[in-house]
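Dropping the structures in below, format is structure tokens.
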Structure I
Amino acid sequence: MMLEKDNSCLMVIDVQSRLLPGIHESEKLVQYCDSLVELAQALNIPVHGTEQYPEGVGPTADGLRERVGEGQFTGKTFFSCVDAPQFADKLASITQDQVVICGMEAHACVLQSALGFKAMGKEVFVVADAISSRNPVDTELAIARMREEGIKIVTREMVGFEWLRRSDAEGFKLFSMKFLR
């Protein structure tokens, strides 16, 4: 099954500034998450964000936080946003069957959230080049485990091409400029 823009939402998991210095290829992670958000918004795909214990860890990276929008973030203490009581209202509002996930850390909050959405019956797509952890091995093993659990592993380009489907679609120029160059 391919991604369908009218049946998708994008989850940006815990891309928080204070954690970024220890994250493998953190600048690329933020850039790739940002480009996914920009494309999703251009295509009217809902975007939701989470922050792990923001009172202690702080907010999402500045530019990314502004692009997603202040009101679109939910603080949590559970690693899985699906399990977080603070996320219950947002979770109830997600009517789309397909959940696309980017963010960090791959082996903790991304993995547990992906498994939680899958257990809810959602079709889950994790963007392999837009997730990371402190240790690249943790990311690699998280991807392998998610794949074993039936979660679809995709790239940013795969997401863009599937959401758009055609080169004359609205949003293709943005996709071409942000993803293909």
Structure II
Amino acid sequence: MTQTAHPLQTHWDAALKAKASDIRLIALDVDGIMSDGRLYFSASGDELKAFNILDGLGLKQLMQAGITVAVITGRRSPLTERRMSDLGIPHLMQGREDKKIALLELIRDMNLAPEQIAYMGDDLPDLPALRFAGLGITVPNGYWLVQQHADYCTRSQGGQGAVREACDLLLWAQGHLDNTLAPYLDEPT
């Protein structure tokens, strides 16, 4: 099998690869990370939210590679609950502004060390968890202070493939990227 070169591989340095190679859990914020951060409401008051399909497949590939996915969000939303259920994400913590405490609860239950955790967030409530995690990831449309403390800022905006980029980074650093791409590159028989 030919090794696939990810277009961002030249931006991922050895230090980032070393941090990403140890990750066993990625915890994600929703608004601004898995969505574009805007809240949409219908005339009847129903909340609408758009999730990027690229992110969903990336998260499934991570889970297939043995990396646990968790979502920690300050808001409660039936749409978020449905999307995470559709993706098979095992850990959903809604209504949690105390994201570092929520992350501590997760890693205690999973018996993980901070260096085995990646956290992806975009705003001040995410900052304590992002700084605590072994690998902090943010997005270019995230708050400037969060960008200053992150280990990596994706090229893609939140809600526009940023999560997929983070998934690819982890898969690449752990040697799983080629295996996750192989079924799509096989020649038909």
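Where a number appears in this text, it was derived from the coordinates with a stated rule and is not lab data. Since this is a predicted model, take the numbers as computed values, not measurements. Cβ atoms are built from the backbone, for glycine too; each structure is taken alone.
Structure above, values below:
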| read-out | value |
| --- | --- |
| Structure (I, II) behind the derived value 0.80 of FRET efficiency 1/(1 + (r/R0)^6) of positions 18 and 82 (r between Cβ atoms, R0 = 30 Å, to 0.05) | I |
| Which entry (I, II) yields the derived value 126 for volume of the Cα convex hull per residue in Å³ | II |
| Among I, II, structure where distance in nm of label points 7 Å out along Cα→Cβ at positions 74 and 106 as derived comes to 1.7 | II |
| If FRET efficiency 1/(1 + (r/R0)^6) of positions 42 and 170 (r between Cβ atoms, R0 = 41 Å, to 0.05) is computed and equals 1.00, the structure in I, II | I |
| Comparison of I, II - label where mean count of other Cβ atoms within 10 Å over residues 10-17 is highest | I |
| Highest-scoring label, criterion being distance in nm of label points 7 Å out along Cα→Cβ at positions 34 and 50, among I, II | I |
